[in-house]
Structure formats: structure tokens, C-alpha cells
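Next come the structures, one after another.
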Structure P
Amino acid sequence: MGCRLDPLLLALSAGLFVRKLSDHGLTFHELISGAGLPLYVLFFAVAGASQHFDALRTAGLLAPVFALTRAAGLLLGGKLGAKLGGLPPEVQRYAPMDCCPRQASRSGCRT
């Protein structure tokens, strides 16, 4: 009953720690920024290898329906939130895309 830690989560946490809390974070980021695409490919290949695709077979047609419903809810929620929040039109145009998980993680990495 030991503690099982995901290596990918540990690597992401270590990268976040070095980048945000270390004195050498900016230098380290500049050194590895050119390797971004191969690292993305490697990350998603490893992450995909640990997925349980047999569960998708069990879920059948419900899995894509849930995925599309979630995407529509994120986009519509972002649009509605930006409008109700009184944000400028140029922000309203792009705010829904920031609600998508991939875009949200990229925005967080840029700051």
C-alpha cells in the first residue's frame, strides 16, 4: 500500500519549481525553450501510453458526446463570462479559448 507518484507529475512539478522559484529559472527556460516541440511529443506519447483505451470501448458513443458537451460548455461559459464581466470586445473574442484546458495551461506557462 505504498505511495505511488506519477513520474510525469513529478517532472512537471520540478520544472515549475525551477522556473518560478529558482534564481536560475529564466536561464534554464531559455536553454531548453528550443526543445519544446520534441518534449511535447515525448510527454503526450508517454501520457497516452498510460491511458485506458479499453474504457472508451466500454463507454461507447457516450465518450465523444461527453467530450463535445464539455468543450461546448467551456467555450460558451467563457463567452458568457467575458460578456457578463463587461470585458472589452477584443478580450471577449479570445476569452472562450482560454477556458480550454490546453490553452489555459499554455497561458499559465507564459506568465
Structure Q
Amino acid sequence: MDMLTALAISVGVLVAVWVKVTTMVGMFWYVGVLGWACFAAAGGKMNGLKKVIAAGVAGMFWVGAGEFLVLTTGALNLEWVALGVAMFIIVIEAKWSLLSFLPAGLCGAAVIGA
């Protein structure tokens, strides 16, 4: 069996199990798959894992903070400004090594927005 076929089988099985478990406990399965995809894209090693976790959580934080601000002030018509500022922060903070894996930051933002 070649490497790609083995990878396809293992990913298919793992995602199937992940979907079953997360739906049983009321979670969104795609959050884990996005994290896994970012981890693979970051190189799949410990350094990539650190960057994916840090950037992903930062992305979630900034979008969550923007949404919280909009909802608590009642300024729903300014959500686009809050999210624009959040995206700016997510991208600009990529200057720091730990937060430099931008796809994870944007995926974290998308998860909160979903």
C-alpha cells in the first residue's frame, strides 16, 4: 500500500470517529477538522502545533471580543467595523513568531463567526 492510500484510509477513519464522538457530545465536528488541517499545513510537528494553537485561539479571541463589544453596546450596524479591526489585529500580530501561522488565526476567527 502506498503512503497516500494509507493516509487516506487513516484520515477517513479518524474523521468518521471524530464526527460520531463530537455529535454525541453536542460539539461542531468541523472545528477539530479545521484545527487538524492547520496542524498538517504548519508542518505537523511540535513547533507547528504551538503556532496553530496560539494563532487559532488568538483568532477566536479577537473575533469573540469584537462580537461581544457589538452585542453589548447594541451597535449591530457596526459589526463590520469590529470584525475588520479583529482581522487587522489577527494579521498584524503574525509579526510575533508564536502567532505567525496566519491560516490558523483566520480559521479560529471563522469558527467563532460560524
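When FRET efficiency 1/(1 + (r/R0)^6) of positions 3 and 35 (r between Cβ atoms, R0 = 25 Å, to 0.05) is calculated for each of structures P, Q, structure Q comes out greatest. Quick check on the output: 16.0 is mean count of other Cβ atoms within 10 Å over residues 27-34, derived from one of P, Q. Which one produced it? Derived from the structure labelled Q. To test your reading of the models, identify which of P, Q gives 18.3, 53 for Rg and Dmax of the Cα atoms in Å when calculated. So the calculation was done on P. Kindly point out which one of P, Q the value 15 was derived from, the read-out being relative contact order in percent (Cα under 8 Å, 6 or more apart). Clearly, the read-out refers to P. So helix-only ellipticity at 222 nm (-39500 (n - 2.57) for each DSSP H run of 4 or more, over all residues; to 500), computed for just one structure, reads -26500; which one of P, Q is that? The read-out was computed on structure Q.
Each value in this text was obtained by applying a stated rule to the coordinates, not by laboratory testing. Quantities reported herein were computed from a predicted structural model and do not represent experimental measurements. Cβ atoms are built from the backbone, for glycine too; each structure is taken alone.
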